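See the structures that follow.
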Structure 1
Amino acid sequence: MAEVIDFVIKNGGIEYATQKMIEYKNQALEILQSFPDSPSKKSLAELVIYTTERKK
């Protein structure tokens with residue numbers, strides 16, 4: 001397991017995954033903008049932000 005983790009870190013896997021996460025977050029928030037304001041829309045936006053910006 002340690003060997004796999006080391007390989008991922010050395011080959012930029014963490015940075016790549018972080019960049020993809022940011023791209024998907026931005027896409028999700030952009031899509032949500034096309035829906036009318038509602039408590040559900042607000043909750044979904046908050047969930048996207050929480051899951052992508054939380055620390056461990």
Structure 2
Amino acid sequence: MEDTVSVRCPYCRERVELYVDPDSQGQLVEDCAVCCRPWLVTIERAAGRLRVQVTRAQ
């Protein structure tokens with residue numbers, strides 16, 4: 001199962017399609033494909049559902 005989610009960059013506000021590896025959970029740092037600034041990506045999986053939150057990385 002492959003998961004792709006649409007997220008909005010917290011810096012440039014552009015919508016970006018983000019691939020989430022099926023085995024990923026927790027937090028990781030990913031750069032925006034548009035403005036190249038770092039995101040803190042939080043990945044949660046529960047009851048077969050995927051939840052992804054993107055915030056500015058410090």
Structure 3
Amino acid sequence: MDKNPRKEYLNRAEVSEMIEFALRRHNRRSTIISSVLGWILIGGYSFGLFQAVQNV
């Protein structure tokens with residue numbers, strides 16, 4: 001019995017292209033998530049700082 005009945009195999013260039021595409025997509029998504037989290041944290045810090053300065 002054949003382990004893979006399909007005879008459509010990917011060559012090295014296609015696999016490399018798929019990996020590069022996945023890495024680019026991951027980097028793009030992680031950059032967006034990191035920037036959003038960074039803005040949220042900076043906003044929270046600024047809000048707390050302004051509250052502390054206002055109460056002094």
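Using Cα extents along the principal axes in Å as the calculated read-out, with 47, 19, 13 as its value, let me know the right label among 1, 2, 3. The read-out comes from structure 1. Upon calculation of helix-only ellipticity at 222 nm (-39500 (n - 2.57) for each DSSP H run of 4 or more, over all residues; to 500) from the atomic coordinates, which of the structures 1, 2, 3 produces -26500? Derived from 1, not from the others.
Comparison across structures 1, 2, 3 (criterion: mean count of other Cβ atoms within 10 Å over residues 7-14) gives the highest value for 2.
Read the figures in this text as sums done on the coordinates, not as results from a lab. Keep in mind the model is a prediction, meaning the values are calculated, not measured. Cβ atoms are built from the backbone, for glycine too; each structure is taken alone.
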